[in-house]
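The structures considered in this document are given below.
Throughout, read-outs are computed from the coordinates displayed, never taken from laboratory work. Keep in mind that this is a model prediction, so the values were computed, not measured. Cβ atoms are built from the backbone, for glycine too; each structure is taken alone.
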Structure I
Amino acid sequence: MVTGLLAEVVRGGLVESEHHGHLVLVPGRPEGASSELTVGDPDATIWPRSTVKPLQAVAMLRAGLEIDDRGLALACASHDGSAEHLAVVRAVLEGAGLGVDALLNTPTLPSDPEAAALWRAEGGTASSVTQNCSGKHAAMVRTCAQLGWDTATYLDPEHPLQQAIRATLTELTGVPVELTTVDGCGAPLLSTTSRGLARAFGRIASAAAGAGDELPLDAPETPEARVARVMVRHPELVGGPGREVTRLMRAVPGLVVKDGADGVYAAGLPDGTGLALKVRDGSMRPCAVVVAGALERALDGARTRESVLARGDGARMQEVLTALREVGRTPVLGHGVPVGEVRAVLDAGAARGGAS
């Protein structure tokens, strides 16, 4: 597989290591939009991991899920396991007459160290409710309860819920599912490509942005638009206060972004520009700086800039770029002191990559 150079790790002025993989920036509306950027092979088959949660949420809404905004935001999350996150999970379940024993995801401690320490101090052990995908699983089992589908087998790939998710993933990405496996949380995991993932996030982000100027004011909100709206409105539920996805959505008005395990990221901007990243070695270390750099490149497009500023409540582009660069800043430390940085390489293309 051909990959491209995504980032360099520089220590003391010397390039110490490199991260290779695939990156694609798919332009949104053509006039004045950002130009396409590709590194590596954006059509290579990948496991999208938790970046597909917003797409799964769209599928559940299309199927008939009724859920409040905070519950829907958490369905899109890989959360920290804070008290706020756990309260939302329980509320989603209780609203459908379900208990935490209905969750079938893998039991773990909260992913945030402070949240895990607090949970243990209160006598807690590894559980499904504290696992970082519990919001998605709570929404899944709630969907089944509301639609009269079996709740005990909701993770079966042949279950109506999983079939609905498969159809939605295929439609939003435009990529047929070639492979299936099981994700870390126990849910079915479907293959796609970086380009397909970018396309899907562009569609979701622009659905919310376009509702006011392309549809009648009294038109119903589409599932895609609602998912984008709740993620933008509740970024702290999608990740957590210090998490990069949360900070990115706070930095860029209208941005929808989601991370996934093993070096996967996807994002969408209000004009329909989509971005997807897969780091080949599975490292999350270069993700923030590469995504931030690619988003800054996207904001070179006049229409893309306008779509962001229109959602920014008076934000200026320089403020957006400053905040974006701060999220992407990834120092390399020596004895606790910065001695270098991880820096994005966005002009390399596949020619700088190698076979892997």
Structure II
Amino acid sequence: NEALAAQTRTMALVLNTVAADKALEDKWRGFKRPADSRHLSNEVDGDSVDAMAEAVAAAYPRLSHRYYALKARAMGKAKLEQWDRNAPIETTAPRGYDWAAGKQLVLESFADLGPEFADRAGGFFDKPWIDGKARPGKQSGAYAHPVTSDRHPYVFLNWMGERRDVLTLAHELGHGVHQTLAAGQGSLLADTPLTLAETASIFAEGLTFDRLLKTAPKAEQRGLLAGRIEDGLNTVVRQIAFHRFETRFHDERTAGELPVERIGEIWMEEMGASLGPAITLNPGYEHWWSYVSHFVHSPFYVYAYAFGDLLVAALMETRAKDPEGFTPLYRELLAAGGSRGYVEALAPFGLNPRDPAFWTIGTKRLEGLIDRFEALV
């Protein structure tokens, strides 16, 4: 808190300046709303994004408010401090996985979708196209690098044998499989817009989580569910709260520079609404907007995280109804790369992201995980 407070006035000047500069460029380019340039870059329409943000905000009480109250109960507290949002609730260390066990679990998860997906993912191990071993001096993080469409992609990660690493491996191999399928589109159309770029990775991670949960002993299930729910809340609820803060800031900035106190007020209103009454926002939290670098470097970037997560949740719910019919349609979606917009890409599944009800499919899926968590608290 003290470190952020010491720099908040400088950061307020920076954010105000960025917003004023953006408003001028938006005027020159004919964008009517501050987020419109980002929507164009993401190849989405603003109405869909607005519908998503409204659907998520309407679900706050059933998602974050409810979960954090349950987590407080599980931790023996009346309320949680904001720094406890992601604190582990397991009292014993979860089981570890060696490389062979992690590989097997991930490939079995891909095979649940279809043999071609497992074969393509398996190729990354066989060639090998994965730099997974942790070693001194190696860069942290994980990613899949597509290179060019006429070359195979590579996967980079740091395997430490933890449960999280299994999901990371699945996530990055999802990207890799997507990139191999889309390669036929050529270098100009193989890449997807940001809103569709995470489709295969999040889907693969979801398949692997389902298998992890199915095979986990009961003692580990609560911790598994908590981790998955918190990932969902951080990706969907928190990013939409960030988006709503950013939208309000830019809208008010059109009337003149916002003082640091007003920026803090908007931040606290949006964070309080999203986190709910079970989270205590301590004095000093009004400065925490200043640590979100996206607000400065990539205005209106953050909603894409929620967009991708909820889109995949809708696909997973569609698959649950007809697994065999789903697989060829899903393969076609991935193989299309960036040649289709998100509305056209989802139409074969009977999904319409311009319909506000589309976004509630994903929020209800997250609610279902919270139901299962509640049964274990």
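Here are the numbers for the structure shown:
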item: helix-only ellipticity at 222 nm (-39500 (n - 2.57) for each DSSP H run of 4 or more, over all residues; to 500) derived as -20000 - corresponding label from I, II; result: II
item: Comparison of I, II by Kirkwood radius over Cα pairs in Å, for residues 134-301 alone - largest value held by; result: II
item: When distance in nm of label points 7 Å out along Cα→Cβ at positions 126 and 318 is computed for each of I, II, the largest belongs to; result: I
